Structure I
Amino acid sequence: FSCLPVNKGLEVLDFNVGAFFLIAVSSIGVVGILLAGWGSNNKYSLIGAMRSGAQIISYELSVGMSMLTMIVLAGTMQFSQIVEAQAGGWFIFKGHISALIAFVIYLIAGNAEANRGPFDLPEAESELTAGYHTEYSGMHFGFFYLAEYLNMFIVAAVAATVFLGGWMPLHVAGLEDFNALMDYIPGFVWFFGKAFFVVFLLMWIKWTFPRLRIDQLLRLEWMYLLPISMA
């Protein structure tokens with residue numbers, strides 16, 4: 001969260017490679033998952049960890065490419081400047097078809113990277129009981145779930161910052177009174193409101209679609225999402 005601007009001037013780290021830093025740091029979580037599965041001395045946990053590692057590494061590419069689209073449109077990797085570049089309107093509503101496609105790809109890939117349904121294959125109960133945290137209980141099990149939900153919120157917070165204008169209020173062209181009213185709402189309320197809206201979208205996807213098979217999961221990434229995001 002350190003490089004995400006919650007409000008104007010309210011971020012811990014505001015440097016010119018914030019997006020690159022976030023993508024680099026988020027990829028380190030794969031190491032902990034693989035070590036958790038390997039350290040369980042259980043074949044189901046190890047298979048679940050390997051599935052999760054392959055899934056996160058694969059979908060990290062689409063997440064990065066979709067964020068790269070917004071970086072190109074904004075002309076910077078600094079999150080605060082990406083938000084300010086959308087002061088005149090969010091990129092996904094300003095006729096940028098590439099931004100809208102990137103937003104959809106980011107939602108799908110971010111959902112998969114956070115191990116949320118229908119991409120929760122590392123926890124497929126019928127195949128792997130509970131996945132890489134099968135042998136863990138108590139606080140250890142609780143920390144795994146806490147990290148999973150925090151990861152989902154980080155995905156939502158990045159989507160709110162990069163695609164939905166971050167702490168910027170919602171403005172509608174031609175409605176000056178409405179825009180003036182929206183300006184009274186504090187920026188951090190807009191940020192968290194947009195983030196929780198994306199969380200709702202991710203949960204909605206989980207409740208709507210059935211779980212995919214591992215071959216369908218990887219085919220979706222390597223044959224569809226990644227080529228589209230690169231195009």
Structure II
Amino acid sequence: MLQRSFGRIRWKFFIQPWQDVDWLLFGLPVGLMVFGGLMIRSAELNQGWTDWWQHWIVGGIGVVLALILARWRYENLYQWRWVIYGITNASLLAVIFIGTSALGAQRWITIGGFNIQPSEFAKLGAIVTVAAMLSERTASTIPALLRTMLVVAVPWALVFIQPDLGTSLVFGAITIGMLYWGNANIGWLVLMISPLVSAILFNLAFMSPWFIGAVAVWVILMAIIGWRSLPWPRWG
């Protein structure tokens with residue numbers, strides 16, 4: 001009886017909408033989510049905590065949302081970009097006033113027994129907003145580039161003061177990547193990441209004189225890139 005009932009179910013009706021999904025790409029993060037839950041469980045064996053299952057519940061919700069979004073026309077987010085941006089910043093501001101502190105940082109909001117980290121959703125909010133902006137006007141000019149960076153700077157600053165350096169760096173990587181695909185000048189992007197490389201080289205130069213030459217070469221290279229890529233006034 002049960003077998004006959006299963007046989008009548010039109011499985012193709014449920015599977016067909018997701019036939020074009022890259023299941024390898026989809027399965028890799030799902031596998032990492034399952035593995036992460038097992039690792040959390042193993043870490044809690046001797047701690048007396050039993051909240052590891054929350055990781056799988058949140059992951060399961062994420063899987064369902066991902067499957068829904070895979071069939072949704074994400075172009076519809078275009079008209080909601082500033083609403084999404086406002087909600088993103090409002091959630092990050094809420095962390096300051098009603099957030100939960102742990103391990104010296106205030107990054108979470110407790111809702112129904114679950115600790116929600118708005119900075120993770122802020123990444124998606126920033127991506128949607130910046131993508132909508134760059135689809136309207138590319139980052140091929142300095143004003144457009146600065147406008148994009150200013151939009152990202154607000155959620156980035158709210159995340160940085162939590163403090164959450166790791167997520168702040170992710171915001172930087174997201175911005176650089178999207179500006180690259182948004183037709184920004186490669187030289188500008190190199191100059192944007194140059195302070196990070198410069199800090200590393202200067203620290204290495206203090207530890208070993210062998211890196212002093214590398215610092216000199218890097219400074220000269222950045223000067224050349226800045227002169228050739230930035231819209232300086234030209235004479236002669």
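Every number here is computed from the coordinates shown, using simple stated rules; none is lab data. Not measured: the values here are computed from a predicted model. Cβ atoms are built from the backbone, for glycine too; each structure is taken alone.
Starting from the value 12: which structure in I, II was relative contact order in percent (Cα under 8 Å, 6 or more apart) calculated from? If you can, show how the numbers build up before the last one.
Details: I: 27; II: 12.
Structure II accounts for this read-out.
Of the structures labelled I, II, one was used to calculate helix-only ellipticity at 222 nm (-39500 (n - 2.57) for each DSSP H run of 4 or more, over all residues; to 500), giving -20000. Name it. Please report the intermediate quantities before stating the final value.
Working: I: -20000; II: -23500.
The read-out comes from structure I.
Given that Cα extents along the principal axes in Å, for residues 65-176 alone, derived from a single structure, equals 42, 34, 20, which label among I, II identifies that structure? Display every interim value, and only then the final one.
Working: I: 56, 28, 25; II: 42, 34, 20.
Computed on structure II.
Thinking of I, II, which structure, once log10 I(q)/I(0) by the Debye sum over Cα atoms at q = 0.10 Å⁻¹ is computed, gives back -0.72?
Details: I: -0.48; II: -0.72.
Checking each candidate, the match is II.
Given a value of 3.9 for distance in nm of label points 7 Å out along Cα→Cβ at positions 41 and 209, point me to the structure among I, II it was derived from.
Computed on structure I.
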